[in-house]
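S.K.: Read through the structures below before going on.
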Structure I
Amino acid sequence: MKVPKQEAEDERQLIAAAQLDPGRFGELYERNFERVYAFVARRVRNRAEAEDVTSEVFHRALANLRRFEWRGVPFAAWLYRLAAHAVADRLQHAGRETELPTSAEDIADPDPVAMRQVEERATLFRLVAELPSNQQRVVVMRFVEQKSIREIAQHLRRSEGAVKQLQFRALENLRARMRRAHA
């Protein structure tokens with residue numbers, strides 16, 4: 001994964017600043033949160049666990065930032081490696097198995113198709129968060145919590161038709177925003 005020169009230099013400077021002053025870590029966090037969350041969410045079973053692991057990744061990153069050495073590889077690659085280890089630790093502790101990268105090379109230089117999928121999920125998470133609150137709630141309940149239209153209608157105290165309409169509007173809204181994001 002190559003990073004344009006100016007973007008790479010900006011990132012290198014951000015990292016150096018955060019290494020000197022951990023209070024500057026916030027911008028690195030903001031730049032990378034969505035992609036790390038999407039990476040983790042593909043590997044764990046539920047949203048709460050994805051949030052916990054993502055939090056753990058950034059906690060580890062901040063704690064070990066002084067040891068990070070810039071080598072021209074995107075900072076996200078290091079975060080993905082931390083995330084892969086955090087997921088593996090979590091799964092080992094829980095006694096579960098899942099598909100994880102098998103070597104440091106797979107993590108440091110991930111498959112371009114998988115990376116594109118992670119980036120698309122990160123964009124989708126951001127776009128869902130930008131939806132009007134009623135549309136956002138329906139999308140989260142329907143596709144994240146996997147509730148039926150009937151369950152959502154009961155929870156929101158609306159008719160099933162109203163929930164279907166909200167879902168339709170939300171999906172149309174997301175499609176349009178995704179097109180603009182990829183334009």
Structure II
Amino acid sequence: MFNRDKTLFQPFILTALVVLFDQITKAIIVRNWPRPGTFITDVFNNDFLILFHVRNPAIAFSIGYGLPQPWRLILFIIVPIIILILLTWYYFNTTEFSRPQRWAIAGIIGGGIGNISDRILRPEGVVDFISVKFYGIFGLERWPTFNVADAAVVVCCLILLFTMLRPQKQNPAEKMDSSQ
């Protein structure tokens with residue numbers, strides 16, 4: 001099990017790396033292509049991966065774009081901060097998570113911090129710049145433009161979901177205890 005030792009804090013290396021890489025990539029985009037709507041490059045010259053600077057003043061898929069400013073402040077900054085605080089608190093106060101789950105949660109926290117930072121520090125909106133061809137799946141020719149923080153949240157949520165749904169192996173000692 002996890003004690004309050006360094007193994008409990010190690011996954012937060014991922015949190016720091018996600019925030020750092022997210023903010024560095026966004027700073028590079030903003031510094032070199034300051035105007036939103038700027039095409040940057042077709043990475044593979046085949047329309048699969050395009051870097052394109054856009055701003056999203058809402059949340060995923062531009063949900064909540066038309067909300068008044070006070071509601072956006074509450075729903076896009078205050079509520080996510082509360083959720084991250086509660087998630088972090090639960091992380092440190094439960095023994096239910098496996099090691100991979102703890103790393104996944106740390107990645108989710110890092111992605112959340114990255115996007116909340118943009119919502120606070122960039123009034124024009126979160127910097128998004130990665131555009132991927134989606135080949136008509138779900139009726140989308142391209143996936144909505146995203147950033148490193150978004151990718152970290154999605155990938156880590158999938159890892160967390162996968163680890164929660166897969167059957168857990170019991171070690172022989174636990175099997176003996178449960179059969180008695």
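S.K.: Compare Cα Rg over 2.2 N^0.38 Å, for residues 12-83 alone across structures I, II and report the one with the greatest value.
M.R.: II
S.K.: Assuming 20 is relative contact order in percent (Cα under 8 Å, 6 or more apart) as calculated from a single structure, say which of I, II it is. Could you put the intermediate results ahead of the total?
M.R.: Details: I: 20; II: 28.
Among I, II, the structure yielding 20 for relative contact order in percent (Cα under 8 Å, 6 or more apart) is I.
S.K.: Work out the source of 3.6 here, i.e. which of I, II gives that when distance in nm of label points 7 Å out along Cα→Cβ at positions 52 and 132 is computed.
M.R.: For distance in nm of label points 7 Å out along Cα→Cβ at positions 52 and 132, the value 3.6 is produced by structure I.
S.K.: Once mean count of other Cβ atoms within 10 Å over residues 28-35 is calculated for every structure in I, II, which label goes with the largest value?
M.R.: I
S.K.: Also, I was wondering about something else. One of I, II was used to compute helix-only ellipticity at 222 nm (-39500 (n - 2.57) for each DSSP H run of 4 or more, over all residues; to 500), and the result was -23500. Which label is that? Before the final figure, lay out each step's value.
M.R.: Details: I: -23500; II: -16500.
It was calculated from structure I.
S.K.: Comparing distance in nm of label points 7 Å out along Cα→Cβ at positions 36 and 164 across I, II, which is largest?
M.R.: Largest value of distance in nm of label points 7 Å out along Cα→Cβ at positions 36 and 164: I.
S.K.: Which one of I, II has FRET efficiency 1/(1 + (r/R0)^6) of positions 60 and 140 (r between Cβ atoms, R0 = 25 Å, to 0.05), as calculated from the coordinates, equal to 1.00?
M.R.: Only one of I, II returns 1.00 for FRET efficiency 1/(1 + (r/R0)^6) of positions 60 and 140 (r between Cβ atoms, R0 = 25 Å, to 0.05), namely II.
S.K.: Compare distance in nm of label points 7 Å out along Cα→Cβ at positions 44 and 76 across structures I, II and report the one with the greatest value.
M.R.: Max of distance in nm of label points 7 Å out along Cα→Cβ at positions 44 and 76: II.
Each value in this text was obtained by applying a stated rule to the coordinates, not by laboratory testing. It should be emphasised that the depicted structure is a prediction, and the values quoted were computed from it without experimental measurement. Cβ atoms are built from the backbone, for glycine too; each structure is taken alone.
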